[in-house]
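The following blocks contain the structures, represented as structure tokens.
We did not get these values from a lab; they are worked out from the coordinates using the rules stated. As the structure is a prediction and not an experimental result, all values here were calculated from the model. Cβ atoms are built from the backbone, for glycine too; each structure is taken alone.
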Structure P
Amino acid sequence: MSLVINHNLMAMNAARSLNISYGRLATSVQRLSSGLRINSAQDDAAGLAVREMMRTDINVLDQGVRNANDAISLIQTADGAFSVIDEKLTRMKELAEQAATGTYTTAQRAIMDSEYQAMASEITRIANATDFNGVKLLDGSLSGTGLDGSAGNQMKIHFGTGNSSAEDYYYIKIGAATASALGVGNSAAQGAGWTISTQSAAQASLDAIDSAVANKDTMRANLGAIANRLANTVSVLGIQAENLQAAESQISDVDVATEMTEFTRNQVLVQAGVAMLAQANSLPQLALKLMGG
């Protein structure tokens, strides 16, 4: 290579190599400081796209877990109300049993019937008052026919990342639990279970209360089955989110040990590049000595 003064090719070459090494060093610093291998689309365009889709699904799955847990809380609220209604029905049957025997007078049965009707009114009050986040649960608002949402006002519980009826949601149905719906008390259609003011009416009420208890237990059992499904759903969603997070980490997160090795290498190259650039910049001064400078 000739000794010239118009161009310093060695300095240009050293500067180019220094710029490359410095850029790589800057990338290593960014990755180590952020903990991410992909900080922009320039780092890995395809990887960035996959990562963002995974992050979206992870967030949606986490929200699905919260939705399912909220539904479990709703069911527990309804179940708690059913347990109180169960106590009232038990007391009503106890009163009906008492009034069904012949050792009491009409006046005494009227007193028993007064408490019987009070229990029925309390059942209706509980059914109408029980709600979750403003949604009435036991007043019949959710008692639509079927469980596919095609008829009535069943509550849809959505927990999946899509909108498939087979995978991403299902419905909660809760029948009316008022006294009239259960067929007890004088708010119901006149018939068995309407009153215990006479011995024959009290005897008929025994069967009516059994039917009310059976209806109530059926609704309660259905809710228990759905709560178990939701608990399993929460477990599955948690596993999915965990595994998806692991996959996203493999794509997105930096391997600190490997990147630290690359950082050290680039740091040495930069230091060497700076030293060689300084040397290359001083070489043209040799031409001045030849010219007697």
Structure Q
Amino acid sequence: MDTAGINHNLVAHCTSVMRASIPPGERLPWVARPQVAFVLTRRGKAETEFGAESRRPRLVRGAGRVVCFPAHLRRRSAALPPEGMDYTAALVAFDVFPGVDLLGFLELPLLLPVAEGQRVGEILELLVETDQETSVPFLRTARRQELCYRLLGEVLALAPLRPEVVHRLAGLPRFRPVLEHLDRHFAEPLRIEALATLAGLSPGQFHRCFKTLTGTSPFEYAKRLRLQLAARLLRESELTVAEIGEQVGWPDPFHFSKMFKSAYAQSPTSYRQHRHILA
């Protein structure tokens, strides 16, 4: 099946890169993030527990190991005595279309194998060094993009695209007008009939095909875009929580906070205060 359209629309995003430490015995708050988080433990050891809905057992990892936390996975980490934990991390996405992350189609192990984890860890360290050493904005962006695609190469070698995934991705270009419309108008009320017309399908066919290809309903897809923008504005802007809620289509601050916390395990205010926690 032809995947040329997929390759031409693959865009790398690295929204956060950092080195951080957790003192021994400290337990971080519950978090979930809009993108996949790759986390290298440089020193010490940490234990992570996950939300009951994921049915994942607790994970303990030591120095030199890399974990891959899926987007939206609710988790809470603690640094184990006596050393605590030093880590390097990055939030990464590879959009086929806005809101459609290629990494979401892959079955990556939570704890990467040692050899692959070592190579991914080296890329994470280079991402941090690039941010710290390169002061020219476009040069920094170019180097970050280069390293992100190297990271994707490691990921795809570890978790190759399955035939059914290729089939789903290859079907997405037909929905380009719909996805572009949603990207521009996600904060507005959705009209399934109008979206179905853009795709050349009946409303029933459209809903089924959209969910099959993207993994979610049109309404959930639009909500995801709204929440991703809200998270970015909380990270990068000085807008108030109420102003951000208004901008993404939830003018009621209580409702906005409820929607945000259901997705990212924190209120908007807490997310802004703890936006640098990726472990």
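Across the set P, Q, mean count of other Cβ atoms within 10 Å over residues 21-28 reaches its highest value in structure P. Given a value of 85, 15, 12 for semi-axes √(5λ) of the Cα gyration tensor in Å, calculated from one of P, Q, which structure does it belong to? Computing semi-axes √(5λ) of the Cα gyration tensor in Å on every structure in P, Q gives 85, 15, 12 only for P.
Given a value of 14.8 for mean count of other Cβ atoms within 10 Å over residues 53-60, point me to the structure among P, Q it was derived from.
P
Quick check on the output: 7.2 is distance in nm of label points 7 Å out along Cα→Cβ at positions 45 and 213, derived from one of P, Q. Which one produced it? Here the read-out was taken from P. Quick check on the output: 1.6 is distance in nm of label points 7 Å out along Cα→Cβ at positions 69 and 93, derived from one of P, Q. Which one produced it? The read-out was computed on structure Q. Can you say which of P, Q returns -14500 when helix-only ellipticity at 222 nm (-39500 (n - 2.57) for each DSSP H run of 4 or more, over all residues; to 500) is computed? Only one of P, Q returns -14500 for helix-only ellipticity at 222 nm (-39500 (n - 2.57) for each DSSP H run of 4 or more, over all residues; to 500), namely Q.
Work out which structure the value 0.50 belongs to, where FRET efficiency 1/(1 + (r/R0)^6) of positions 173 and 197 (r between Cβ atoms, R0 = 35 Å, to 0.05) was derived from one of P, Q.
P
Calculating relative contact order in percent (Cα under 8 Å, 6 or more apart) for structures P, Q picks out P as the one with the greatest value. When mean count of other Cβ atoms within 10 Å over residues 37-44 is computed for each of P, Q, the one that comes out at 22.1 is Q. Across the set P, Q, FRET efficiency 1/(1 + (r/R0)^6) of positions 181 and 269 (r between Cβ atoms, R0 = 35 Å, to 0.05) reaches its highest value in structure Q.
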